[in-house]
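There are structures below to look over.
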Structure 1
Amino acid sequence: MSDNATLLRQQVLAWSNGLMAVRTLDQLAARLAQPPAAAGETLTGMLLLLDPRHELRRLAAGEGKQSDTWPGLRFVDSLAGVAPGYGTLHAPWSGPYHPADHGLLIAADAGCTHLTLLPLPRSGGLAGVYNVGSHGGPVALAALESSWLEHIGAQALASAERQLQRARLLRAGVMDPLTGWNSRHYFLSRVREQVAACVRHSEPATCMVIDVDGLGSLNEKSGVAAGDAVLLEVGSVIEAQVRTSDSFAHIGEDEFAALLPATSPQSATRLAERILAAVRTTPIATAPGVREVMRVSIGIAGLDPAVIATGVERKATADEWLSRAHAALHQAKRDGGDRYTAS
């Protein structure tokens, strides 16, 4: 294995990690426009996705983005006719770039001289093709083993589908646009559902509201963008402590919430202690080159099925339950923060 091939494989892995980190479709498009390249190589990338019903374009428009201006992602009605043999491509293809044949894949003014096409198979057909153009000589990654080329194509497709699914959830109102976690709308629906489940199964549940201490002051000192970045980091620390069976959401401003089915308030305090400890021991980037320890306050409220009033609507019970969790949170804040209080 040559050193150049090893370095290129490392570039592929770094590129894949970068795709996994993007949070929006336009960020994804920018990443796709810069494929993994060998040293000294200049590449242009364009992912073409099949979109015969224009659903993907509507999702992109729903995020307020103009997809036709993105550098590395485009949607097409059909793959047939885009380039010779394009719609029936079943294996990677590499060769010289010809504007007459390939101008619809990557514009001629990009200055490409060679091209590598990576088909993206799905359900017996093609979901799209990832097109990589070189500005001087054959595309280096075309010389990698087929498994690496398949990896590059699979990563491009999976990342696009993940962001498109995120756009679907945003459109449905179940995902928070700032953080990508469940939204307040989704969480309130889950709380109402949990009220019914508590009655049906005669088991308790607990609602937990978590506030990031001092975030307002940080916003005033460093700006909202810095505060949002801190919110995302702290939220990730909190989410890592929550069970997969629980529901976790960003419910507004500097507040998160967790819904714990089949869990008493007493048991929930153990989770609260883990969250407090995890946040205290994880310095968060608050400015370039600066990491600080943040704190959170937690309010806990339980729901006992034995005391749920007969005939009361689920929404009223859910609202009262969440209100008690907020009251406990406010008490924790009044007591100095960096603690939990159970109602």
Structure 2
Amino acid sequence: MVDNFSSGRRRFLGTAAVGLGALEFGLSSLARADDDLPHAVAAVPTAGKADASFGTIKQVDAGLLNVGYAEAGPANGPVVILLHGWPYDIHSYVDVAPLLAAKGYRVIVPYVRGHGTTRFLDANTLRNGQQSAVALDTIALMDALKIDQAILAGYDWGSRTACVIAALWPERCKGIVSANGYIINNLDFNKHPLPPEAEHAWWYQFYFATERGKAGLEANRRDLAKLMWHQFSPKWSFDDATFERTATAYDNPDYVAIVVHNYRWRLSLAQGEQRYDMFEERLAHAPVIPVPAITIDGDANGVVPATDGKGYARKFSGKYAHRIVSGAGHNLPQEAPRAFADAVLEVASY
């Protein structure tokens, strides 16, 4: 478990994290030549307490899924879609959504496939967690809700979805906020090893690559997720009610299948589907993201240490800024909702 970093160890893992990002999009030297990359230190995060709720969760058929989602703000406002990661759920945004709604935005917060009240429409559909499949779920949701264009903001799996949509379907995306940068997966480059200490932070991915790991996730959904919360965000002081509010999302009948397939697919240990091959082929070339973008890191992230953003800055050809949130870990919007909301509002102004 990651707790306190020495400055030397933080520098080492930060370098390794940039290496991982480079492997994911297939390039090892993307540093921007100038030294004045937009960069700021944002506010200290808040404590995690279950004081807020989304209220009624809506459901809509969209593509392969019946999607559960929360909604806030005026129905005719500009749209922001907030995308959660693993092992979390829509409540990562329970304090972000009202901040954006108060500014006049229509905020949509969907459960990703395999989580919460989202269900597959067909029992025979492959429980597929590959990146383009998950991204197309968001496109299908936009179509179902008659949303032509939105700002997309996310962290972890949600960041990847935002990056994929912005790269492949930029006409649907007004701008993005992406925690941990440009994190589109490239399967060939994911086969390259990282230094051992960096690999250690990703132990759960290797665990899920085994049948024992799959059985462990099935048997210990909550305990494993809580362990991840502590590892990923060592400075975040969340209470039991906050964790339990999210943990019900793990009761989804497809949770284990989606999580395991997602991580096995990244390591080329599970096949994707042919219907997504054309998209994965384009993503393998690390397409540039042309829409306005803000990347954002927490400087207390226990799995992906913060960087200055220069390692992937050239992957964003539109107006771009990088932010660091002091004291925040991996679940950045829940730990620092004001800083995350401010990033969304900033990219909306570009």
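All of the numbers you see were taken from the coordinates with simple rules; none came from a lab. Everything numeric in this text was worked out from a predicted model, so none of it was measured. Cβ atoms are built from the backbone, for glycine too; each structure is taken alone.
Using mean count of other Cβ atoms within 10 Å over residues 134-141 as the calculated read-out, with 19.4 as its value, let me know the right label among 1, 2.
Clearly, the read-out refers to 1.
Identify the structure, out of 1, 2, from whose coordinates distance in nm of label points 7 Å out along Cα→Cβ at positions 150 and 174 was calculated to give 3.2. Source structure: 1.
Thinking of 1, 2, which structure, once FRET efficiency 1/(1 + (r/R0)^6) of positions 110 and 294 (r between Cβ atoms, R0 = 35 Å, to 0.05) is computed, gives back 0.20?
Numbers: 1: 0.20; 2: 0.95.
Only structure 1 yields this read-out.
Structures 1, 2 were compared on relative contact order in percent (Cα under 8 Å, 6 or more apart), and the highest value belongs to 2.
Could you tell me which structure in 1, 2 was used to calculate distance in nm of label points 7 Å out along Cα→Cβ at positions 86 and 118 as 1.2? Don't skip to the answer; put the middle values down first.
Working: 1: 1.8; 2: 1.2.
This value belongs to structure 2.
If you line up 1, 2 by distance in nm of label points 7 Å out along Cα→Cβ at positions 158 and 286, the top spot, with the largest value, goes to 1. Given -13500 as the derived value for helix-only ellipticity at 222 nm (-39500 (n - 2.57) for each DSSP H run of 4 or more, over all residues; to 500), which of the supplied structures 1, 2 does it correspond to? This figure was derived from 1.
Starting from the value 48, 23, 17: which structure in 1, 2 was semi-axes √(5λ) of the Cα gyration tensor in Å calculated from? Let's see the in-between values first.
On the way: 1: 48, 23, 17; 2: 25, 24, 22.
For semi-axes √(5λ) of the Cα gyration tensor in Å, the value 48, 23, 17 is produced by structure 1.
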